[in-house]
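In structure tokens below, several structures.
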Structure P
Amino acid sequence: MLSFISFGRAAAIVLCDMASTAWYIGGIVETAIGPAAPWFILAVLICAAPVLMLYVEGSAMFVRGGVYKVVRESMGGTLAKISVSALMFDYVLTGAISAVSAGQYLAGLINTAFPRLHIHWIVEPKLFSVAFALAAVAYFWRENIRGIEESSDKAVKIMSLVAVMAAVTFAWAGYTIWLRGFRWPAPALNLTPEALGWFPAGLSLGKFGLLIAFGHAFLGMSGLETLAQVYREMEAPKLKNLKRAAVAIFFSALALTGTVSFLAVGLIPDEIRKNYADNLLSGLAMSLAGPHWALLILQACVVLVGVVILSGAVNTSILGANGVMNRLAEDGIMPESLRHLHPRYGTTHRMVNLIAAMQALTIVLCGGDVYLLGEAYAFGVIWSFVFKAAAVLVLRFKDRSKREWKVPGNLSLGGREWPLGLAALFLLLFAVGLVNLLTKKVATVSGISFTAFFFALFIVSEKLNLRAHAKGEHREKFNLRSAADLAIVRDEIERANRVLVAVRDPGNLYHLNKALDTHDSETTDLVVFTSRIRKGLALIEETVTMDADEEKLFTKVIEAAEKHGKTVTPMLVVSNEPFYAIAQAAQAVGASEVIFGVSAKISTDAQLERLAMTWGSLQTDKKAVRFRILGPGVEHAVDL
């Protein structure tokens, strides 16, 4: 069920979260720090560039290079559990704030449109937003049960709608500026008591106030952790596509969120802007030049597109949280039963159920208050970044092996490389994290409580799973579907060209990696095959389940496929003779090439001789097949 997606699809998934903040960040930040909000939002969006670089380096080191994996490899399991607990808070709040904000926009549109239609109803915004948010969570819960490929397709469609809406709105705003002029936001700070947190009102903060304001705008950088989660399923060339996705994410978020923030403050009159704190883009649409009916149509478009992308952010949050929890379950920290695969879709549906339930509970508890959710949301965002930056920085000194890519700003001195750029980024993120602890009461109390709860849950769960975890090996979960005849496989393989790779030893997959290096997924299907050897009645009565060795073997196969970003079709055949099984499978698949590794038991000449004899006895058509044996410094081929 593992599918590989393009960098554009991956970027769209991340942008469904990061770009969706354009619909609510302006109101939240202005409520906290005053009309200077756009300048700090812009600063945060520019800061997203080095943070994206941080994620590129982490993912280049580990295919599954999210916060948990990188922190565990650099600083150990305890800090990894703490970091991932904060990250789970981020994901739960992402879904909640996005869905509630969408409901606020829709409620505002309804209350604006109903009087024009002579309908004398008024929708209570907070109550309506809670009901809508619960419906959005339910919908994307179902989509994530069905799988990532369908999710990424919807993300692309959502971002296409956003691009059209943004182009129309920006062009209309440009016309309005040409007629009326533009008021640039005043850079002066006006920190409210809520923004100061535990600092007393009236305290002279000086330059420290800039850091506080920067921290209040930090939720504009949400969603970047999802980039590391979807990297696992990004197609080849993986690193190149990862960098492309990062560039697309940065410029798209900067253009949309940054521009909207300035336009809202510059074009919406000060006396009415506070009325649109929870649906600022609606206020922008209604403040442009033009007849009232045209502005209503524009507002409807802005709201409907906003509802779509904000709801899409719910999908992103479930997707990202599911990926994180899978990493925990693989390490024996979460119960193995949570990894049970859906019998039809092959997804970890129990984890998706748990995530959606937590988001629904958060939505009910917040009562539709977007500002409350926004203040709490920033806790998970900033601390997941702090842990990630610290971990990658530690790995620069702990693991000096060659990197495929590094965060720039490295100084070679005294025979060592000093990561000055990475260190500066960590210090900035850490400073913002500390300031947020002191200035965001709701975020600090709820975030620490949530993190402590999940950390305790992980500790207890890991102890209960100690025996299984003692095995010390990650094992994938597989759905098995049995068939009595190998011919069924041929009907399910789409491409005309097929290559069969026979594998046996998880420690000897050199030939598989070589095949993946040169494999073209667009024209060729790669079937990775192993045989289970049974004799006599054991062959006839064999039950179709994977034993531990086969799970280990195919886990390594999947890891190789992920690393290369190329699709494989796993295949397990029960037989009483391995060469017979290989030949029969090649014939059933319609393979033009069969690849296997060097045997530790027999010579390559003996391997080829036995294959030739078996192939000759089984061949029913005249199609030529090339058999190749690959190993380090070894390559033999014969055409039969």
Structure Q
Amino acid sequence: MNKKVFLLTALLVALTLVLAACGGGRSNSTAEEAPTAEQPAAEAEEAAPAAEAEATTEEAAPAEGEATTEEAPAAEAAAGDSGTLPRNETLYFNGQQWGSVVGWNPYSNSNNNAMAVTQQDNARVIMFETPYLYNMMDGNVYPLLADGDYTWNDDRTEITFTIKPVAQWSDGTPLTADDVAYTWATHVKYNTPVGAANTEYIEDIVAEDPQTVVVKAQLDDNGAAVNPLLVESYLSTNYVIQQAWTETLEERTGGDATAILADPAEDVVYSGPYHGYFWDDSKVIYVRDDNYWGQDESMWGKLPVPKYLAHTIFKDNAAGTTALKAGEVDVSQQFNSNVQDLWESDGLPISTYLPDAPYQIGATLPTAFYNMDAPGLDQVCIRKAIAIAVDYPTIIANAMTNQSATFEQVPRSLMNPTDAEQALYDHDAVADLQWVGNDVEGAKALLDECGVVDSDGDGWREYEGEKLSYVAVCPNGWSDWQAAIEVVAAAGKEIGIDITTNFPEWSVYQTVVTKSDAPLPEGYEILMMWSDGAGPAQPWGRIRKLLSSEFVGMPSNWNGNWGQYVNPEADELIKSIPSETDEAVLKDTYTKLVELYLTEVPSFSLMYRPQSFHTVNESVWTNFPYEGDGTEPPVPPLDMTDGWGIAALYNLELVNP
């Protein structure tokens, strides 16, 4: 189809979509019909999706340039009539894709192809697949390409697993252990982001026979695996890529590493249930592969329900919210301000994973880091005074519109609010160190006690004769973070510490914050960054990135400890965890780390934030995951694309079949 005609058709169809009749399923709304009056669009919230999400490799992810419009490959061109997708076969998304798709290359992290190519703790597996799927709800991994559980040898230096005999590629050829081994060899040979992130922990991955894979850990001087946790994590976070296609890629790029990562890979062979169907600067559409191997009884036993997955590229969250309200979006992975109003006030058939506040499952902890080189911030009493004075209930109510658990509901520690992580430390042992915030009088008393007082009567406290004056920063446009940082600044003024705010553009901010081989410059005294979410190496990975000094001195630090805190005791405790198998010892170690963190306060989390926002409109589709839905194992609210969350695609039902 002529592209101009196609775009016009798509626009006309988008404008004439009608809201399907509401009924059935589970919704927070009790209304029978959506109101006819259009509700005003919510104030725009900048999603900053690529930047705000945690970096998924140990090395910096290359900046993604301005995306260019991509045409569908020739094989799909005749099917490019995306403007007439049948509504009862199409699941629409928002909040994942911001800007045009650049490529389909599973070796690269510069595709700007969020739904198809995202390797992370809960890897996105609609097109490319991992041996195992991580489930953040129970902390377990489940076989996908793998046939059964993996096993360690007695020395815990090698993992063995097998590939399902029925697993195959989209070209109909078998997926084998040789593909797994060649994928790893390619990552190492061309120093891809995955290779750079894992060669310190994995020595080799070999095919023992066509079905059997052996993962060999890097060993320390004592012959033990350097980090068994990260070896295990590799199995559910990184794709298996076809050897034959990889060899084709190598041949056409002449084996040049830069060219390999830059290749758009529109001819890529995949193993998952969907592949690219159409993409341009307004949308991206994936179509189901009805020959998908996973319909075998050894895996899902059927195909996923929607034939098409479609993601309109909205200009901002406000536009995405308007489409969600109109029934043009089924699954919303974006921050919808005051989400409860969509069913309580507007009467729409919209719901979240939890029916009441905090509405979402918190998994990550956006955190304010102290610059340890700033005058006065090397003093625990000053750091803790600021932290306990902050009005966290206001942050949660305003910046997050209550889509975060409070610190009364989930006392602060190093853990996210999931049951699996909360069980890993002794709550009673640290209860006297935890704070819920807004303790202005307690903060003033703490400062007075350590001699940080206002000696000249100008209203500002001094340390070593200098007025305490700091700048709190976060990226411009990240509006919920900006609102949180303003609350931090207000707390400083309440206790006599002058804290102002500054919001550099992300392009500037990231170049400063991620350079850890030099002290942070003036104007970056309190800086806000992300933390790890839920994953197979958590909470160890999050704690490591909040406290470990290994990141200090790195010229490019996308990992954590951006305030450059150093504590040998913390380093030793963190180092001991990956090889420890005794649950009692692990609990004691995690408790000691929480105690140290709450005592030293090198940083402080401002809210709990979802791994993914999960808001659904049940006008067309129903049977989405929700708390207590009875699925076993429980399906996480990860927008039906990530890790075990993809199981939700097999449970969907039409409201009006």
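What follows draws every value from the coordinates through simple rules; no lab data is involved. Everything numeric here is computed off the predicted structure, so don't read it as measured data. Cβ atoms are built from the backbone, for glycine too; each structure is taken alone.
Determine which structure produced the value 3.7 for distance in nm of label points 7 Å out along Cα→Cβ at positions 401 and 481, calculated from the coordinates; the candidates are P, Q.
Matching structure: P.
Could you tell me which structure in P, Q was used to calculate helix-only ellipticity at 222 nm (-39500 (n - 2.57) for each DSSP H run of 4 or more, over all residues; to 500) as -7000? Mind showing how you got there, number by number?
Numbers: P: -20500; Q: -7000.
It must be structure Q, since only it matches.
Comparing structures P, Q by FRET efficiency 1/(1 + (r/R0)^6) of positions 281 and 417 (r between Cβ atoms, R0 = 35 Å, to 0.05), which one has the largest value?
Working: P: 0.15; Q: 0.40.
Structure Q comes out on top.
For distance in nm of label points 7 Å out along Cα→Cβ at positions 385 and 465, find whichever of P, Q sits highest and give me its label.
Once distance in nm of label points 7 Å out along Cα→Cβ at positions 385 and 465 is tallied for P, Q, the winner is P.
If you work out FRET efficiency 1/(1 + (r/R0)^6) of positions 113 and 193 (r between Cβ atoms, R0 = 25 Å, to 0.05) for P, Q, which one comes out largest? Display every interim value, and only then the final one.
Working: P: 0.10; Q: 0.95.
Checked P, Q; max of FRET efficiency 1/(1 + (r/R0)^6) of positions 113 and 193 (r between Cβ atoms, R0 = 25 Å, to 0.05) sits with Q.
So if we calculate distance in nm of label points 7 Å out along Cα→Cβ at positions 177 and 553 for every structure here (P, Q), which label has the highest result?
On the way: P: 6.4; Q: 4.0.
Across P, Q, distance in nm of label points 7 Å out along Cα→Cβ at positions 177 and 553 peaks for P.
Could you tell me which structure in P, Q was used to calculate P(r) over Cα pairs in 10 Å bins from 0, in percent as 3, 15, 26, 26, 19, 8, 2, 0?
Details: P: 3, 15, 24, 22, 16, 10, 6, 3, 1, 0; Q: 3, 15, 26, 26, 19, 8, 2, 0.
This figure was derived from Q.
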